[in-house]
1. Can you say which of I, II returns 24.5, 77 when Rg and Dmax of the Cα atoms in Å, for residues 562-657 alone is computed?
2. Comparing mean projected area of the Cα convex hull in nm², for residues 82-409 alone across I, II, which structure shows the greatest value?
3. Of the structures labelled I, II, one was used to calculate Cα Rg over 2.2 N^0.38 Å, for residues 602-641 alone, giving 1.08. Name it.
4. State the single structure among I, II that was used to calculate volume of the Cα convex hull per residue in Å³, giving 158.
5. Of structures I, II, which gives 0.00 when FRET efficiency 1/(1 + (r/R0)^6) of positions 578 and 626 (r between Cβ atoms, R0 = 25 Å, to 0.05) is computed from the coordinates?
Structure I
Amino acid sequence: MRLIDQISSLMEQQERIRNIALVAHIDHGKTTLSDSLLAIAGILAPSTAGEARALDFLPEEQRRGITMKTANISLIIKKNDSDFLINLIDSPGHVDFSGKVARALRIVDGAIVVVDAVEQIMAQTETVIRQCITEGVKPILFINKIDRLINELKLPPKEIAERIEIIYTNFNLLIKQYSKKTSLPAWRVSTKKGSVVFGSALHRWALSVPLAKEKNITFDTIYKLYQENDIAALQQMLPIEEPLVDMIIDHLPDPISAQKYRLRKIWKGAIDSPIGKALVACSKDESAPMVFGTTKLLVDPHVGLLVLGRVFSGILKEKMTVRLLNTNEVKKVQNLYVFMGEEKKRVVAVPAGNTVALSGLGKVSPGETLVDNKTTKMTPFEEIKYLANPVVTVAIEPEMLRDLPQLKHLLERFDLEDPNLSVRIDDQSGEILLMGLGELHLETVVKELSKEIRCTASKPLVVLVEKIEQPSGIVTYEMFGTTISLSVEPATIPYTSSATSPEKNDKIVKLPQYQNEIIIPAVLFQQLSKDAVENILLGAENALASGPIASKPVSEVRVILKEFTVEGSEKFEHTVPAMRNAVWEALRKGKITIQEPIYRIQITIPASYLGKVTAILNKRQGAVLDVRTDQDLLIITGNLPVAESFGIDQALRSETEGRAFWQMSFDRYESLKGG
């Protein structure tokens, strides 16, 4: 039987499906571990697993040794003579690509969190655990690079066991912390039950406590084989496949089990409605409504735009007509594809519980909900939550002016594919600005662009934002016979008396990149023409894209339209500037200020470098918040203005002789001095 036929058959057997992601801090070994999974499935030769980094498709990924994009692959793995379908996503570990992790987690049910045994729980490890809990995705633990404890730190067997206990204890504390006030199961990993596996993905061996008892193996045995440099014996005695497969199949849920508790995390519709019942049951009946959640948009050189996502209910079929709930568009699916790494294979139909890519739909926003055309009413899935905003910008231009149209076309594609990238073209100067999460993020985008068009980029600058401190109250603005009444308030506060909780038919447009939203009450919305609504929203979006005091993006604002009238015939050519000006006036009354982004930085160093590292932070207007000891290392946690972060990597490497490792992630905004 062909592999794709086997996959299609297993798609029907939901209890044998595992939708999983590999997540971790940068360079903790996710992609190396994914090589082992590919070898288990017979796709990669065991001799190359651990070094092939088969799911790093981009040359820049291979060069840097880090993952920058999410890679999808469907694998068949055998356990106890039964075949299981593993839909695997290998996600980026660098914080600059965290938006792609958020998208990946929407369509999986479980995650293997990979932790370096030396570096332990790092800043991005905490972030991915929090993202897992936010999406209702069950995390389990693979403690990687045990070889480093032996070869680099020279730890004896007893201290290796203690290090493992510290890591999984801290892992469980984070799960408990982020699971508070949720209805999720009481998740925790357990060495005794086998939901914690430790080993070396590079050397392709691994062990769990149940397996160690079964084989009567201790750390003394492992330590001795490393002392003898007999890696081959370790691989033969403790093949990585056995505990890894056991952990995935026994400790991560199938889609039927997962959707029972996940649904309330990602959908706010009525659970007892027919659609709610179908979603909870992960129903694949022919009569069940087809519900599909999108998570990613890809540009394929052969078939054009591909929409990646998951079928949560019913059966998705090729040539099916679907409705997009957020835009109320009706489109026709052309073909369905399953990813096999860089390749893709066509399938005819995909039942609930499976991930798949669709062609023929054109541009579809990630986070969109698709239903069959017979389903006319349904609450869309919740927005995918991103944990950071673009905070760094560069100006980019082609070396040859004739390439400008092609550059703009390419940037549209990058903007679609990357949730943390923002592209802005100045209408007056024509300047093209790229905004992202950090230097590496933008450097990667520019290098990818340069493969197709020769272009140059300016030095990175910080992205400032404009934010309000208080509700504006109702503001009325008149322009050329158009009268607009509206209010604005911080989107971070609960709905106040100036904006009652949205009604069912209110028009709500959320702009996730800077957490803004626009609300048109249902009564008013029903009175407006389609053209009027489009111009009102465009005017508000223009106002929020370029604020009134410094033309900076406006962040975390809720705009509530109260009244919109036009004298005489319905001509809406002035609606866009009128709406923009009305929003600006309200923003000023909300006490708008310019604010700069602040990073949270975590630096791990040998104790002897503490003075040099704190001096670097102080010189760059940073602040040390905490210093704690972790065995033989110090972990410094602090804040650092993003504007002061450029070039800090060279400073840290130089002052610590290359012995520091660190992570920066967006923390908050602070008022700019003099802003």
Structure II
Amino acid sequence: MSESEPILFGAAYYYEYQPAAADGLGAEAGLQRLKTDLDLMAEAGFSVIRVGESVWSTWEPENGRFDLDWLEPVLDGARERGIGVIVGTPTYAVPPWLARLYPEIAGEHRTGRRIGWGGRQEVDYTHPAFRFHAERVVRKILARYADHPAVIGYQVDNEPGLQIFHNEGVFQRFADHLRHRYGDVEALNREWGLVYWSHRLSTWADLWRPDGNAQPQYAQAWRRFQTELTTEFIGWQADIAREYARGDQFVTTCISYPRPAVDDRALAARLDVTAGNPYYRMQDGLALPSADGTAADWKTRGTWGLYHSADRMYSSRQEPFLVTETNAQAIGEPWRNEPAYDGQWRQAAWALVSRGAKMIEYWHWHTLHFGTETYWGGVLPHSQEPGRTYRELAGLGAELRRAGADLKGLTPGADVAVLYSKPSEWGLASHPQIATDEGGPDHRSFESIVGPFYQGAFDAGLQARIVHTEQLGDPGEAAAEYPVLVAAGLYVADDALLDWLGEYAAAGGHLVLGPRTGYGDEEARARLEVKPARLTEAAGVWYEEFANLDGPVPVRAPEGSPLALGGGDAGVKWADGVYLEGAEALAEYAHPHYGRFAAAATKAHGGGRVTYVGTIPNAAFGKALFTWVAPEDPWRPEHPSVTATSGVNGAGATVRFVHNWSWDAAEYALPGAVRDLLDGTEYAAGGTLRLGAWDVKVLIEL
């Protein structure tokens, strides 16, 4: 990556999927298509492509027979045009001959019930037969292409962690894992409370299979173990890749964050850089202001969900990341086609860059003419002729080059930190405490609790930094770096973590607590203390009962509250029966029963403050809470469709990203002097920035 191009820009490119390649890469028509594609990429400012990760059966058509030369013209052509290449290993989609010759490698979604072959990621990647063949093909590919000058990095596997494996070998490794962790069955009986329902073990042989399990402590440990298998598998491949990689080549994998068997922080620690796949609803799904959205699925809804995806990727290593896949045209099912409105591609790309992306790579270059993803649109449509998508992305490529070195080393701003807890995610997945809209268990209860707090901060104009609980350092340093910290949904937490939260507030931070925090211990056992455990004195509140809410319960600000509630504010899904003991009520329920409880309350603690929110806020309530919480910032926009985010580049200059997420033109009053990095216009302090429909401006402070 050159100094003038700190943001890589490109797409996944599957020449082998092109209809012109059907007769072999050496065919004249195939070579002409390759030349046309690469020329178009160069004209659009592409600096990177990803290749090869999906076609094990092309690399190895049958057991032990390898075809490795077909990719060389692609790499040669990319090098001639100054386009870097990320080579993928194909282990996530096994060839039919491997499934046929070794049926025992099939993953099992229940004990003894194999996942049928015919999709992808059906294989138990801990099985030694799979590992043998995976290592062999990986080494063949890397040995062939590691020295090619076009190759800048490697992606091992693809979106790992899709399956929870119930294979016998996996279960036996789980039993060994528990034995090493707990030592003996009496310790496990005690820690898991296995006196319940006569589950006490007399020997490790008594450990039951996960299929019929109903014990939440078991379920949480099973989920944690599955993520450790994924981390080990990807780390194993990454170590193989490093045997071949040059010093200037990186090793990564692309993460789909909602996958059930992924611990992104632990996984990213085995890699050189985080890479992920943020997909999002386009068209009106990006409009502001918006109703409640979602960030818990592979495809987010709402502008805040897009930013949440970026902040999750940054959180994995607390450093800039790569976008390995994101929307080109329509994504997902063939019955849901929502190509972006004009301007939305560049809006989304600049939003990702503003939160730390140092590569924007689209999935994918040309729209497939066959297969499951026939209607997952690429940069080129089925006609293979450049159209609206190509033209917009070419313009974006020019902007990324123009912004140049001013984006290098960008660290995104953070007004508030939001804690992420994988143990709580696993605990609330196995023992859901939030209901879906249909009344069933919400296995994404952690995200359903913490997501609305993130959205409230976003809607109030704050920038969030997601921080894993394992990444917390000194409480005083954290209070200085993050003036506000949200700890919602921390259902699984040991004493040290809960005490750290109180110390953070005492050191001067504003701690915002939400439902379920401080309820369970590290084994997801309900704590004996009055809730929120170990934090009642600091928060000045306590509760003994709680309820699931079937619908929104309106909230209002009592006399003297600093909250400015504008109507439509409500708690949803959950209500703690909060009593005040030293805290000041911020909001109360407008309800004949719940009116006896505080919906939110606040109390000074040491040099800081603790605010307890006993419900999940809807969009209006969340925005009101964080508007009050937020420190004053003259750059925070007042227009409801405008967002303003920022980062500090490697030279210490502040870069501002101002978006208008609507069809209506908008104006933004500039608090300071800036220069537009895209067109060179300079604005004096107090000037007016005019934004068109679905527009974005990239500015550097003068």
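All of the numbers you see were taken from the coordinates with simple rules; none came from a lab. Just so it is clear, the structure is predicted and the values come from calculations on it, not from any experiment. Cβ atoms are built from the backbone, for glycine too; each structure is taken alone.
1. Working through the options, I get structure I.
2. With respect to mean projected area of the Cα convex hull in nm², for residues 82-409 alone, the highest-scoring structure among I, II is I.
3. Structure I accounts for this read-out.
4. Derived from II, not from the others.
5. I
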